[in-house]
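Rule-based calculations on the coordinates, nothing more; no lab input. If you're wondering where the values come from, they're calculated on a predicted model, not measured in any experiment. Cβ atoms are built from the backbone, for glycine too; each structure is taken alone.
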Structure P
Amino acid sequence: MTGGTGVLGRAIVHGLLNAGANVAMLVRNRDKAESVLAEMSRRDSALIVDADVLKKDDLQRALATVLKSFGRVDCLVNGAGGNDPRATTRPDLSFFDLPEEAVRFVFDLNLLGTIVPTQVFGKQMAEEGEGVILNVSSMSAFRPLTRVVRYSAAKASVNSFTQWLSVHLAQEYSPRIRVNAIAPGFFLTEQNRFLLTDQTTGELTARGQSIISHTPMGRFGEPEDLIGTVLWLLSPASAFVTGIVVPVDGGFSAFGGV
């Protein structure tokens, strides 16, 4: 799994370990990964592997390490992603002045950070003729949110890539290789907390309050809310499911605002 040290990623790692899976965490920050595993009661079947999701050589070495330790790759969870405040419009930073390097960083992290690991680990699945790839998208891919222009576009690209790859792998390699995605609604993470809550008081910002008012369940998601959907999509329970993006959003995508 990539992105396993983030708020949502660590919940997924925890859920997979509790379900009895062997989990390899591909990370750039080993200390952070070790602190994540230290929180978990079942960690003997977890492996920390140094890798940058944008560097294919890193990922190929990571694949060799995973195969040596676990013997095979059954699933890949592409959880790496996020936004950058420098690519977010605000009163003092207009769309027309967004730094090019920040825009490129968000695009690369979310889309290339999904494609490149899939090229390496997905090729292994293609050779074996089976496997499951699960990408992490966002509700912002369906309804582009104000201010996060590049993040919304990048996650929309992840949705498109998910659908394309599901058809490509099934038709060209094996119908036993499935590709799906989850689209979390609004969860408080390291990337969006500064937009949704006041840094001083912890109270909801106007944007945060607007989100809650448009979420029928009336709350932000808890990271653990993702686990059931993840386990379903990674398991044989969804053996005839491929090419879909599943919202986990408290009803946000179903609500018309009135």
Structure Q
Amino acid sequence: MLSSDFHLDAKSISRLSSKGLCVDSLKNQIDEDIDLSLELWHAQGLEIVKRVGNFYFATKFIPIEEAEFCIVDIETNGSKIDKHQIIEIAALKIKNGEIIGKFESLVKCNEINEHITLITGIKAEDTSNAPTLKDVLYDFKQFLGDSIFIAHDVKFDYKFISLSFQKVGIPPLLNRSICSLALAERTLVSYRYALSYLNDTFDLNPHATHHRAMSDVMTTYGLFKLALENINIKIKTVEDLIRFSKEAKRLKRPKFDPLKESQEEETREEEIE
């Protein structure tokens, strides 16, 4: 996923992740000097490197075990960026399956409606002593760096954070990203792929509190590790993994909900006893 601030056409973006983009093609699509553009993009979380005359995403050459992934989750007081804001953000930085960094913060917010409080448990007064959105996002940007951004249904979190960056004067995100939901659909057989359902099915996070940011991040961390273990083809680099998450065939879902059947069976056994 790339922000609209990244002014390259789809074909060029595809070539950056695969065969490489020549100098002339890059020059024709940017206004600034190439070196300046590369520097600006890197500051926004995207590293592009030159190899044998062509340009590539650096992630094309980074083995999965050497890459830094950042698993992210946000809670918001609504879904519309012009009216609403982030009220909680959490992230884990992962390398070779191990946690190497942790970020977590509530965000000061004056209004949180009852529906959001019912879902998240977060009230406006809980955030009264929390740092401002601007302060939290500046700190989060430093934490994220150029890591690969991972979230469950990544489009929402990535876009909301990127637009929130722009609201406080930070350039939008350009980090390479992976959707853990899409990855799960291609590696794990499940009746549903909501994070809470996957947790119930695979026991990813036994202490989960759904719709709290760090709890959902921990669940997604367990899901990401399990998904990697279940990839049955050779995936070497980060770009291989990104491509797999988008293009590999989705696994066939069961026709009936095994969790529901299991619950009904347990109920029958209890009635017999």
Structure R
Amino acid sequence: MKKESHSEDSFSKASKKIDFEKFQSAIHYKIIDKNYFITALTHRSFLKIRKDPTAPYLISNERLEFLGDAVLDLIVAEFLYRNFPLNEEGDLTKFRSILVNKRFLAERAKNLRIQEYLLASNTALKSIDQGYDAILADAYEALIGAIFLDSGYENAKKFLNQEIFSKLDVKWLNQFDENFKSRFLEYAQAHTDFIPDYRVIKEEGPEHHKLFTVEVHLANHCLGIGKGKSKKQAEQEAAKNALQNLDAIDKLGIKRKK
């Protein structure tokens, strides 16, 4: 009985740290069981600073994040299948990868101001302010898992519909597409008779800490330069810069005439 009172007390203390009226308003969802959401908002760093280590039921959001990730994957796949009937499997896969990546989910979490409700150490909260996205993205997935457990699949779909799908179109999706090489290749194939050529022009540093510099060329004209800790990273950065320099294709006279 003593152990049970410890766990209840731990939940009570955690619950008092969260303004549930404000939180419900922020996520546009009426909570049934607060315990799911206390867990969803509990980062593992919070458990390390707790003064009550005897409570067995206050756990981090990692298991709930695992569940939320699976629920998110299914709901996104179903939405894309039903609403993009003319798109090939490759397009749907690309769209799904954009909608479930850490950067995108962190942006959705910031939109809900989840960081204001997180139970986490000061160090973890400071890392969010410094742009570390993983904590917020994980909390967002845990929130999806909490809604799923609290009231089922359909309400999880309803939450994601208002949070993501209601404002979804291809142009909106493309702004989160970080595969710059793919986007630049698609543009080059659509508007020129050439394909991008990536060239490593410099390698710096020791084997375990290399820095690569890559140029991307189109018709032997350099359109972008990028640096990265791997060739792939440097190529993506070069392609990103090339996409910001598309007017040069017109000036060079290599754009295909209509």
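Tabulated data
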{"quantity": "Answer label among P, Q, R for the case where distance in nm of label points 7 Å out along Cα→Cβ at positions 200 and 232, calculated from the coordinates, equals 2.7", "calculated": "Q"}
{"quantity": "Structure (P, Q, R) behind the derived value -0.42, -0.58, -1.17, -1.27 of log10 I(q)/I(0) by the Debye sum over Cα atoms at q = 0.11, 0.13, 0.19, 0.20 Å⁻¹, for residues 16-167 alone", "calculated": "R"}
{"quantity": "Structure responsible for 0.80, with FRET efficiency 1/(1 + (r/R0)^6) of positions 48 and 96 (r between Cβ atoms, R0 = 30 Å, to 0.05) calculated and labels P, Q, R on offer", "calculated": "Q"}
{"quantity": "Origin of the derived value 1, 5, 11, 13, 13, 12, 11, 10, 8, 7, 5, 3, 1, 1, 0, 0, 0 (P(r) over Cα pairs in 5 Å bins from 0, in percent; candidates P, Q, R)", "calculated": "R"}
{"quantity": "Computed 94 for volume of the Cα convex hull per residue in Å³, for residues 128-207 alone - originating structure among P, Q, R", "calculated": "P"}
